[in-house]
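Listed next: structures, encoded as structure tokens.
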Structure I
């Protein structure tokens, strides 16, 4: 008796849309990451990309609990000496809200080639408009 391993042609990818308005950033990110990695799929296989596509709309309306919105900072390094740049959550959510949601979700995916492949199925948009109506995305209800 051998273990069942799904073939690439057997993987049926669905499209889900998540409305981020009023949702907590971390809870939204965990749900989206589990859908992207395929852990909700009954045929889940850890070493294959079994995940579905996720569209996040209204990224600018996501919220944080407590004082995190004033204290949270995002850091990046330019590659040059003295090139460490810091930006607060409040400034980044005004300037590029898609980046905030995208970083939270990508941070919950594996840090491997497979995780980078999973992250390509993520689409984040600032407001309600998105160009994926032809894929007929289904609304994804977040638990809790």
Structure II
């Protein structure tokens, strides 16, 4: 897959099909981009599960936060990575241990790891990098 440009149909299919999103790097700080994106995704009907070890057991936007992906007790459709690019390979490794596997790994604006993307895609997981799902929802009119 060419991760420099995504077909609108590819992005739209992802955004229409996922319902449960684990947000790695979710923050309770209203000034952080992850807070705003989580709030707006919740408002659009997505279930957003915050993943932040420092907030585990607490709530972010009324949602219980977990220390890690494998601590989440329900299946996840998409993992939204709000961490820097250097963290992406380890997060993908954590994703690949989940059962069932999520359908999608989405790396936020400015986050890219071609090696991590290739590893996820080899396991059958769709990948989007350097994009924000909220921006894409608005751009695509979804």
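Rule-based calculations on the coordinates, nothing more; no lab input. Every value quoted in this text rests on a predicted model; they were computed, and no experiment measured them. Cβ atoms are built from the backbone, for glycine too; each structure is taken alone.
What to note about this one:
- Source structure (of I, II) for relative contact order in percent (Cα under 8 Å, 6 or more apart), computed value 32: I
- For the structures shown (I, II), mean count of other Cβ atoms within 10 Å over residues 63-70 is largest in II.
- Origin of the value 4.6, where distance in nm of label points 7 Å out along Cα→Cβ at positions 7 and 127 was derived from one of I, II: I
- Structure responsible for 2, 9, 18, 19, 18, 14, 9, 6, 3, 1, 0, 0, with P(r) over Cα pairs in 5 Å bins from 0, in percent calculated and labels I, II on offer: I
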